[in-house]
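Derivation of every value follows stated rules applied to the coordinates shown; laboratory data play no part. Computed from a prediction, not measured in an experiment: that's the story for all the values here. Cβ atoms are built from the backbone, for glycine too; each structure is taken alone.
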Structure 1
Amino acid sequence: MQISKRLEAVASFVEQGSVIADVGCDHGYIPIYLYQKGMIPKAIAMDVNKGPLERAEIHIREYGLGEYITTRLSDGVRALKPNEADAVVIAGMGGALMEKIIEEGEETLNSVSYLILQPQSELAHFRRFLHQKGYCIEQEKMVLEDGKYYPMMKVRKGRESYVREIDYRFGKGLLEEKNQVLYQFLLKEQKSLETVKARLESANTKTAKARQKEIEIDLNYAKEALKEYEV
């Protein structure tokens, strides 16, 4: 099976021989792809909505993998039992929803070895949340696909915290390795913020001035992160 660059990058975090639970599985592509690659012995595909789960079931049957990939209607990881999976994949959701799933499924998630997460928003808050919940961010990747930037990470239990705000905003691992996709994102972000700042400077309203201060903060962090690539 061929899958998108984003899903392929998410799947690349999975360790050989892991039993995975894919939360919000949509079409079931990740477990099918991983089984075909010989990476996993079995998987549980889960979704809160019947429609996506039915689509996943169709694809699983088409590839003759019903014996190895089971499906479950589940809000987050509620239908997953402790010690039933080695890893949990949660991809393509907003950061706030992902935090809710992790918070509500804490007891079950404590029994898995690692999580693979691809939050779509609120990344700085999400990374802080992971540290507060006792997770280490072990590895991060970022891909560009169809004009969109997708950060993703592999985390496991452990104590960790960052000193710098840019590490929470943009990913410490990505900055340390001078990730080129992040570099392109930062350049684009800097240009976009400078354009907005220039437009706000010409508007002499209280709201515009408040927004300008927010933009300046974001712009300064983007510039600080870009300096990491000069070293």
Structure 2
Amino acid sequence: MGETDYAVEISWASERHLRVCFGAADDARARSRVHPALAAIREARVPGLADVIPAYSTLLLEFTAARLNEERVLASVRRAVAEARDSPAAPEAVIINIPVCYDPSCAPDLAAVAKMHGIDAETVIRLHTEPTYRVQFIGFMPGFGYLTGLPPLLATPRLETPRVRVPAGSVGIAGDQTGIYPRESPGGWRLVGRTPLVLFDARRPRASLLAAGDRVRFVPISLAEFEGHARHEST
């Protein structure tokens, strides 16, 4: 059974999972409340809490055992959510600069995206590199960050027919979000660039380059710079 606390719905999703919903997935205000609440809940010492998994406008809390003391858990979560509401600034985030090559050989959909919006490719690149994005959450595959903050003019639907093969490092747009494919896979996002960075490597202390809550900026590089970076990353 759920309850609403300051327009936040808190409800049990299973015996070991509690869902905190801040609103609709496409609501910018709801999205902005996720990471302050995530930080507050992690600091609140909620009884039996094992993990907190963020999404667009929700948090899923996983517990070590079924329900534990339900009243204590709910009280702790409500208190943390209220504290985050009263101090809504997200915690200071890591800012990661990601080099991206927008050469046509790395950006097979760049021209089509520009045409769809009635602008030229240079304007797409400028708009795509202007914001500081937020990693809203990690999903789809290890290291794949869903980045919010895309300029509205660049919001573009997915391909009607997904590609069978998307190269690792491809930077895509899907709806009002952008993201980077950590490894080769099928995919339906519109590809507007490619980074030479390795997004996920299980051998690194921090396997995923991106984590939920991080901030990301795209830095344009030439094809020659891309190839040089790629050679360095492979050694």
Check your understanding: To which of 1, 2 does the computed value -14000 (helix-only ellipticity at 222 nm (-39500 (n - 2.57) for each DSSP H run of 4 or more, over all residues; to 500)) belong?
Key -> 1
Check your understanding: In terms of mean count of other Cβ atoms within 10 Å over residues 25-32, which of structures 1, 2 is highest?
Key -> 1
Check your understanding: Looking at structures 1, 2, which one was Cα extents along the principal axes in Å calculated from, given that it came out as 58, 41, 33?
Key -> 2
Revision key, fill the gap. Value 1.0, calculated as distance in nm of label points 7 Å out along Cα→Cβ at positions 33 and 65 from one of 1, 2, is from structure 1
Practice item. Match the computed value 1.09 of Cα Rg over 2.2 N^0.38 Å, for residues 9-56 alone to one of the structures 1, 2, and report its label. Key: 1
Check your understanding: For relative contact order in percent (Cα under 8 Å, 6 or more apart), which of 1, 2 scores largest?
Key -> 2
